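Heads up, there are several structures right after this.
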Structure P
Amino acid sequence: MEELQSAINSHMDQMADLVEKITAELRSGLKPAYENFLGFFYAIDWKEPWLICLISFHVFLLLLTFASRKNVNFQMCLFLLALGGVYLAERLNRILAGNWKSFAGQNYFDSHGLFLSVVWSGPLLVMALLILVNTLFSMCHLIVRWKRAELRDRARAASNKED
């Protein structure tokens, strides 16, 4: 019995060492990404009026998405508009890169479009994902209602047949 207990303890020690090594590896691997994110976040002047308006626009769209969760047709329009906004992000980045001096304090719009992807496309994609999940739930609910009605109809037909 002592051999079994020592084997279990040895195995648990090995597992603890393995978990510790994996978490240390993850922490060391994610640290540069975290530092880059903080650098990106602190490099932006979040008090610029156009950024405040953009954030307000995204909050409004998110609230509109939640408020219209029962209206599937309206949500599909929002979904298509959000994906259209993501599709047009590259053109928008080009236009904003050429005219940044008229509305921004610094040029945020690089040739790769990273900034616009984070502050424009990212929130639109999150909203589209929320709409998609809501639509899937609505479809599941509709299928359940349809099957219940079908079963009621079959039961009614069977009871009429017996009479």
Structure Q
Amino acid sequence: MLSVGSFLLGAGMTTGFEIDEDALDNFHTNITEMELPGLDCVLCDVLTLPDSKKWENAFDTIITNPPFGTKKNSGIDMCFVKTGISLATAAVYSFHKSSTRDYVHKKFKDWGVKGNVVAELKYNIDTSYSFHKNKSVDIDVDFWRCDVSEKNVS
């Protein structure tokens, strides 16, 4: 969805990374039905990109919608951002729970990049795990922009 949206908003080249084969199949169906040439999607775990040196600084802008990094995968959202920073030359945009705002800001500062919240959103999540108690819940989400044009990430 983010790849298609980026393309429709004028991105010159759009490449998605997807770990879920069903989502990749949906991507191909969507771009075929919408007759959108020039979009690509790579089936892989973006956190362990094969031939990762090939992808370093390969894109101007990265947009990521990482898992929120709660429960058993604590901190995974920031792993996605750090990977995005290594792939981008200008900016990384990323969604994070608003309750983690101070933590996200601190990580950007620790990594030597500037980040700010560009939008505050509500994200509806349907029940999908046994620990979910409600049919659906609205989560407060921040949409961050991280300027990586002068990055110094270690």
Structure R
Amino acid sequence: MEFSSPAKDKAALEEGAAFTPKFDVNGLVTAVVTDERDGELLMVAFMNAEALSLTLETGIAHYYSRSRRAIWKKGETSGNLQTVKELRTDCDQDAIWLKVSVAGHDATCHTGRRSCFYRVATFKDGDAKLEIADDERHFDPEDVYKA
């Protein structure tokens, strides 16, 4: 699937029917992922044109791993596949919002937690600290991600 260049006309971009995602200089667009049941923020990732195309064509979330420089089918190893229930874009089409259902252990984070956002940042005694807000593990990463 090929994506057209973003519309030059602001009205066409913001109100038109053409899906013309605006990829950044690295060819990526930010993808925000929430659970379709309760709206919980599960993760933020990046998609290139290939990952976005695969997501649209298969209905299963695919992302681009910047560290591995490769397409990544979320849940392929863990069994926690993300089925896309709705895909939205923002007004200028430079961000994607996926509402998904998660199969398997109903966990998205590679640490075994439901969400990648399991820590809260606090400021105490002049220091920024992280405190774990959700330590429930839905699976053991050592068992799931064996080398």
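Quick note: the coordinates plus some simple rules give every number you see, no bench work behind them. In this text, all values refer to a predicted model and were calculated from it rather than measured experimentally.
One of P, Q, R was used to compute semi-axes √(5λ) of the Cα gyration tensor in Å, and the answer was 24, 22, 15. Which one was it? Label of the source structure: Q.
Each of P, Q, R could give helix-only ellipticity at 222 nm (-39500 (n - 2.57) for each DSSP H run of 4 or more, over all residues; to 500), but the derived value -28000 comes from P.
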